[in-house]
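Below you'll find a set of structures to go through.
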Structure P
Amino acid sequence: MGGVRTALYNYLYAKQRGGDFIIRIEDTDSQRFVPGAERYIIDSLRWCGIIADEGVDAEGDIVSVASEKNPHAPYRQSERKPIYRKYAEQLIDAGYAYYAFDTPEGLTKMREEAEAKGETFIYNWQNRGSLVNSLTLPADEAARRLESEKHWTIRFKCPENRVVKMHDLIRGDIEINSSEVDDKVLWKAADELPTYHLANIVDDHLMEITQVIRGEEWLPSLPLHYMLYEAFGWQETQPEFAHLSLLLKPNGKGKLSKRDGDQLGFPVFPLKWVAEDGSVTRSYKDDGYYPEAFVNMLALLGWNPGTEQEIFTMDELISQFSLDRVIKSGARFNPEKAKWFNEQYLRKQSTLSLVRQFREATGTHLSGFTDEYVGKVCELVRERVHFVNELWDQSSFFFEAPASYDSTAVAKFWNDSTDKSVVPALAEYICTILPFEKEEIEARIPEWVASHSAPDDKKALGRVMNTLRLFIVGASNGPSIVDIILLIGKEEFLKRVNDAVSRLA
């Protein structure tokens with residue numbers, strides 16, 4: 001959800017300003033590569049209607065060859081590998097970076113030793129002069145290690161005690177002292193790939209990116225990125241940055257996670273994802289959400305239009321979206337509100353569209369009924385459900401007689417104190433009412449029940465009508481009893497009542 005929201009805000013911002021929205025696959029962290037993730041990302045965004053101007057072709061595949069439509073290809077950073085080493089070396093030549101030969105084991109040991117003292121190990125100006133790098137080694141020794149070793153890196157040489165002034169489109173002006181920033185790794189010899197920091201700065205520059213809207217977790221990296229733009233001399237073309245707040249758990253305490261969804265029974269993934277261990281995630285699509293409802297809900301998780309409007313088409317979101325109305329604090333996710341959004345979109349469906357969706361959701365259950373009949377059922381129950389796949393639960397009795405009866409309702413309404421001749425007699429009477437129309441039937445039933453009950457029995461009407469509902473529905477739920485009778489017809493109505501009396505006897 002968080003990733004989709006970030007993409008959505010980028011998309012809305014770009015479309016509103018006549019810009020281009022670019023999808024770039026940032027796959028330079030070989031340790032975290034997940035097979036199938038790229039396809040999943042693209043399919044998820046396309047399901048949401050978030051279509052890239054660059055980076056993805058009509059089939060949703062990443063473009064590897066530059067074209068008029070995709071001038072900045074390739075869009076997988078792993079396919080741009082030769083580009084980054086050159087820029088990393090450029091920083092070394094200019095004195096903004098250096099080679100570091102510390103082993104992973106050695107760094108782990110230093111971190112553990114610092115933690116044992118209650119301290120935090122930071123690789124920066126304070127200690128780089130005593131570590132194994134090209135700043136401390138003789139030139140010939142550094143050159144030898146570059147040729148013979150496989151695990152060296154290129155680190156940024158962060159300056160000491162300098163105030164870095166930045167601006168965020170959401171959070172405003174920010175300042176931080178460079179002494180608090182560590183010398184981040186920019187490029188790794190082990191896999192000949194850059195880290196996020198170098199790859200994104202280089203690619204944003206080469207792809208002429210003007211705005212970057214990303215998650216709050218990247219805010220601590222902003223000083224480094226500002227200093228990298230300066231080191232390259234690209235300040236004039238540096239993009240503007242905006243950092244979105246986190247999506248929070250329903251209780252507002254902490255970042256929303258897959259575990260929250262598993263524990264509380266709601267999806268956090270747009271589409272189904274099969275993990276490496278074989279487990280399958282719940283998804284908004286499989287749970288029956290309309291993509292438009294999902295997008296509408298996400299847009300309002302962290303942004304508000306400044307009005308009471310809550311339902312937006314994509315075009316309306318594009319026209320009204322603005323970063324100055326994106327909140328700085330975390331946005332609490334409300335699962336019930338998410339259902340409400342889907343309910344609103346379900347209510348907006350045309351009857352014919354809803355009939356088609358209902359048939360797809362129920363398989364052969366509706367095969368013997370006309371679209372007209374199914375449409376009338378949908379109109380009676382659509383406001384009782386959040387999802388299309390709930391329509392059957394609310395309307396199955398329109399298509400088949402109840403196979404059983406709710407025991408609680410039977411005990412309450414069909415007990416020893418009930419005059420068991422009244423209900424079947426009422427059913428026979430209802431079928432004689434003319435005109436056989438809703439208003440006439442609803443007006444005549446109370447009169448008939450009153451005339452066939454004790455004068456002081458004030459609960460007679462409720463008891464009789466609930467029993468009648470139990471006989472034709474099988475439970476104490478459903479739309480108007482008269483609406484049900486009119487739709488299933490006199491013959492089916494009488495049959496259900498007589499069958500119930502016989503079975504419950």
Structure Q
Amino acid sequence: MNPVDILITILALAGGVAVGYFLHRYQAEKALENQQDKADNILKGASEQARLIESQARENAVKIVQAAESEIKERRIELSKETDRLDKRRSEFENRVEKFEQREQALNKRQSQVDKRGNEIDKLYEDQLKKLEQIAQLSTEDARKELFAATEKEARGDMARIIRQIEAEAREEGEKRARKLIADAIQRVASEHVAEVTRAVVTLPNEEMKGRIVGRNGRNIKAFEQAAGVDVIVDDTPDSVTVSCFDSVRREVGRRALSKLILDGRIHPAHIEKIVEDETRAVEKIINEAGEQAAYDANITGLHPEVLRMMGRLKFRTSYGQNQLAHAVEVSKLAGILAAEIGANVELSKQGGFLHDIGKAMDHNQEGTHAKLGAEFCKRYGVNSVVVNAIESHHHEVDQLTVEAVIAEAADAISGARPGARREDLEAYIKRIRSLEEMSLSFEGVQQAFAIQAGREVRIIVKPEAIDDLASARLARDVAKKIEETMQYPGQIKVTVIRETRSTEIAK
């Protein structure tokens with residue numbers, strides 16, 4: 001290619017570049033003008049909108065100012081009215097204060113007159129009092145003492161009447177409620193009148209059997225007593241011997257073993273030991289079964305087997321002719337009924353009634369009362385603390401902490417005091433009757449005392465000149481309290497004080 005062509009080519013390229021440059025610049029300027037127009041349009045719209053908003057704001061401000069001025073005007077009117085009302089009240093108050101000041105002045109004048117009249121009355125009273133003392137020949141202090149004494153005597157009489165009335169009403173209402181609960185509980189339990197009594201007398205087929213029981217030189221009876229831990233009494237009673245022991249379980253083992261030996265006919269030391277061992281195991285089995293059966297009858301579950309075994313020992317224990325295991329079942333049922341009636345815990349009440357006398361099953365090697373021993377034994381085997389307190393407190397050796405403990409005591413009293421539940425021997429009965437009468441006669445002013453209704457009531461005849469009506473009521477409470485503190489008895493003992501005066505004149 002020659003230089004001219006090259007130059008032409010270069011010029012053509014340079015012209016194309018220049019044309020492209022100017023064309024691009026023209027497009028850029030055109031786009032810039034479009035953007036400027038758009039910006040001017042936007043600014044123009046914003047300016048118009050701003051003028052519109054400013055116009056609306058001015059209108060709203062004018063309205064707010066007008067409303068505020070209207071409200072201020074109303075408030076000024078109301079304030080003016082309130083000011084007028086306060087001015088009127090102030091004027092009325094000032095008038096009233098002025099009237100009060102006038103009345104106070106009048107009262108002060110009258111008070112001075114009253115004080116003057118009071119001084120005159122006091123002086124007149126002193127003069128009259130001196131004249132009365134001269135006429136009565138009695139000082140004011142002595143008269144006051146006599147008046148106080150007469151008033152006190154009259155007040156004490158009224159107090160005694162009110163106390164007797166309140167006590168009678170409370171006793172009547174309480175007895176109605178208690179009779180209803182107790183009667184319902186007893187009827188629902190419906191147990192036997194007298195439970196079976198464990199006997200220790202063994203019947204013999206003939207008199208010759210006594211000699212076989214004793215054996216040569218007494219070896220048989222000695223072997224039996226040593227093996228069974230009992231005393232065998234062979235006396236003049238025909239066709240019978242007596243098994244004696246302070247332990248009711250060992251006494252039962254001895255009775256059963258002796259009865260079996262008599263039926264078997266082989267009575268010698270070796271056979272005696274074997275029979276006693278067999279009967280000991282049989283009685284233990286009976287004890288376990290009796291405890292489980294008693295818990296089943298009382299509908300009580302969850303007791304430790306050792307507790308049930310100890311309860312089974314009560315099968316051979318009696319109190320005033322009442323079997324203690326049957327008594328425990330009966331007390332449990334009564335406690336459950338009473339607890340349901342008054343809304344207490346039925347299960348704990350039943351357990352407390354069932355276990356309350358478990359301490360009577362303990363042997364003589366453990367010291368303490370049966371309530372304390374029973375509570376410690378049950379606590380050892382995880383019995384509920386509420387039940388433990390019911391056992392320990394049913395003879396008031398400790399405080400009763402729950403209503404279930406009170407229910408257990410009440411159920412125990414009901415079971416022991418119902419007709420036919422217990423019986424006592426003649427000697428103990430006479431001793432109790434005599435103790436009641438002697439205790440009543442020990443009080444001052446008592447003339448005679450009689451225990452009646454099998455010791456359920458004491459009637460006391462007092463000297464009317466030594467004891468008045470008020471003292472009679474106090475004497476009845478004192479005697480009842482002393483009986484509670486010093487005597488053991490089932491049920492209740494009623495104390496009646498009789499005061500009688502007689503006046504006799506002879507017409508001539």
Structure R
Amino acid sequence: MYSRGPELPELLSPIPVNSLFADRVREFGDRTAVDYFGRKLSYREVYSMASSLVGQLEEKVNPGDVVALATQNVPQFPIVQLALWSLRASVLPINPAYRSQEMSYLIRDSRAKLLIASCEAPTVEGVETLRTNPETFGDIPKELEEKWGVNTSCEEQLDFKSSGRLSSPQIGDLALLLYTSGTTGKPKGVPITQKNVFASSTIYRRWFDFRDDVVLGIAPFYHITGQIFHLTTPLISGSTILTTYRFDPSYSLSVVEEGKTTVTMAVATAYRAMLSSYDGQDLSSMRLWSSGGMPMPLAWEREWKGLTGSWIYMAWGLTETTSPATLWPYPFTGELPVDSETGVVSSGVPVYNTEVMINQEGEVLVRGEQVVRGYWRSGEFQGGWLPTGDLGKILDGWVFILDRKKDVINTSGFKVMPREVEEVLLSHPGVLEAAVVGEPDPYRGEAVIAYVKPKDESLSSVLPEELTTYCRNRLAPYKVPRQIRIVKEIPKTPSGKIMRRALRDREV
């Protein structure tokens with residue numbers, strides 16, 4: 001099975017993001033580039049501040065250096081990134097909530113020269129650290145500051161007021177070094193070039209017709225989705241990034257209403273949280289709700305459509321594809337694209353200049369201008385084809401991602417896709433979240449085990465038996481969970497993805 005996206009000649013003449021950003025500064029100098037809790041920074045101001053940082057950092061950073069950047073979604077992130085790219089350095093984005101051991105591994109493996117970090121990030125021995133304060137550009141509302149435990153104890157060490165000059169890197173320079181989540185073994189570095197960033201940002205810009213949009217920037221900037229959809233795409237499009245440090249479902253809904261945001265991309269669990277928190281907010285300003293990073297359950301799509309009148313446009317990609325590999329056509333007015341066999345919602349069609357192929361094992365391979373060549377200090381992918389580790393199918397050009405290859409359950413010789421079972425569980429009105437894993441079983445090899453978070457805790461005692469009957473009426477016998485375990489929370493990564501591994505490893 002094979003599918004190819006439409007041609008976009010623009011992708012064959014790549015331009016560094018800094019050059020495109022400078023064009024937007026000349027075109028829209030006074031337009032708001034970043035809005036942070038009411039503090040609005042214009043394109044001209046962001047350009048000036050990034051130029052100032054060039055003057056501060058040029059004695060510390062040389063071309064080819066890796067610099068770690070550990071903050072939440074604050075204005076400093078894009079400003080620092082533009083400055084480092086001007087110095088032809090690459091950025092290593094890190095979750096500031098990482099512990100010292102986690103951060104130390106990334107800095108050692110990447111050979112980072114410098115760490116620029118917000119107050120809460122740990123100090124790493126052997127590397128110089130510059131601190132930046134989350135409230136330098138605006139006060140975080142008190143109730144959110146307390147809820148998130150925001151640390152504002154450090155002094156601002158970045159200089160945003162000196163003179164300097166912002167220039168452009170070479171298109172072949174390393175722009176980003178992001179690490180995978182390390183679901184098997186240690187995290188692997190993904191070297192993303194300026195060319196990859198240009199390609200992915202241009203794909204989003206052209207596909208979704210970015211112009212003077214207001215982007216609800218809720219995906220973490222240190223994650224590939226936040227990096228490309230919420231940062232570089234808006235900055236090359238003349239759009240505004242409305243960012244709120246971290247994601248909070250109730251606050252984000254109020255931001256949509258008050259800030260008249262128009263587009264966003266968020267992980268599926270963020271939409272589940274907003275569905276649970278919705279309290280009559282006016283969401284009519286949004287022209288595009290989109291989601292990537294994990295599958296979107298069919299039940300959640302239907303619930304969101306009932307609430308807003310709009311589908312959540314699905315995307316599929318990886319850190320290795322610099323975000324987009326498939327997207328829904330835009331605008332889309334057809335029926336919800338669902339695989340009738342598994343109930344899986346399609347992740348869209350291949351984007352510009354991108355090929356998607358299913359090999360004999362059912363694994364999805366992808367090739368395109370946005371796909372990296374290989375892993376950090378490792379070999380290149382054969383023929384430019386990235387083996388994604390996802391299992392899928394292609395129907396009439398639409399790509400359906402069925403599950404992770406490593407998560408497939410082998411029970412009594414039968415293969416069970418956890419996602420197919422999860423789709424059934426999530427269609428039950430009493431289920432809020434669900435995750436299915438395989439656990440060792442002396443008779444079957446592996447047993448299908450379901451973890452369920454109910455919508456109401458009062459259902460906890462009756463739900464397991466009810467869900468077992470529910471699944472028996474909708475699934476083949478070997479797919480029905482042998483146990484249904486009620487939990488208060490389903491473990492998730494910092495970006496909101498459900499962590500099946502954490503469930504497999506837990507002691508019952």
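Miscellaneous remarks
- Parent structure of the calculated result 22.5, 71, given that Rg and Dmax of the Cα atoms in Å is the read-out and P, Q, R the choices: R
- For helix-only ellipticity at 222 nm (-39500 (n - 2.57) for each DSSP H run of 4 or more, over all residues; to 500) computed as -13000, the structure of P, Q, R it came from: P
- Computing P(r) over Cα pairs in 10 Å bins from 0, in percent, for residues 170-329 alone across structures P, Q, R gives 8, 26, 31, 26, 8, 0 for structure P.
Read the figures in this text as sums done on the coordinates, not as results from a lab. As the structure is a prediction and not an experimental result, all values here were calculated from the model.
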